[in-house]
Structure 1
């Protein structure tokens, strides 16, 4: 059985901590990065099952992070969370293959549903590629 790994990319420390605590029992491993470059560093150390990423990040925004992942051939489902991304950014993210967008503020249950859907999609996508 594959290890379920979640990467949370969020620069708001309190929200990142809250998401870490919330998802810790639902994944085998949960990692937090507080910037785009830190997310790339975590990504380079190992594959993730799902990535939850904010749009506004220091060093690199969520769209740049998504483009980086797709440019290196990574197909990890990305759930975007943001209170500041506009329609144009969201359209661009859809073109790059973002799995789902959740606007801040959000209910944790809604994010959990999106993450579970992304996880199921990722597993099915990998199986179909074999």
Structure 2
């Protein structure tokens, strides 16, 4: 896997299939906090990949996300340190969601991804050209 720099763009894959080709890396506290807040919509090829800090804990709620101030539904995909999908769910505005297991990465993307990835899949990425 390539090193993820805050603000860089990546393409997300499962196997040979491209899930999203315009994904912004959110590796800093401020970029993770901002997330998709303030946007009015998300395109099918867009998303953010949040990199959770080391030592975040052993419980899934420590990888929770909130949907406060969001205007649209997304899919949240939680990945462990090996980029294996540990949970995914369609998330709606105004709620808090967390996986049953801890996550190193959280992909927030268009709800259309929900049928294209399943728990146990391994996700990978490469920098956008």
Structure (1, 2) behind the derived value -15500 of helix-only ellipticity at 222 nm (-39500 (n - 2.57) for each DSSP H run of 4 or more, over all residues; to 500): 1
At a computed 1.9 (distance in nm of label points 7 Å out along Cα→Cβ at positions 83 and 107), which of 1, 2: 1
Answer label among 1, 2 for the case where distance in nm of label points 7 Å out along Cα→Cβ at positions 3 and 27, calculated from the coordinates, equals 1.3: 1
Ranked by relative contact order in percent (Cα under 8 Å, 6 or more apart), which of 1, 2 sits at the highest value? 2
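Read the figures in this text as sums done on the coordinates, not as results from a lab. Keep in mind that this is a model prediction, so the values were computed, not measured. Cβ atoms are built from the backbone, for glycine too; each structure is taken alone.
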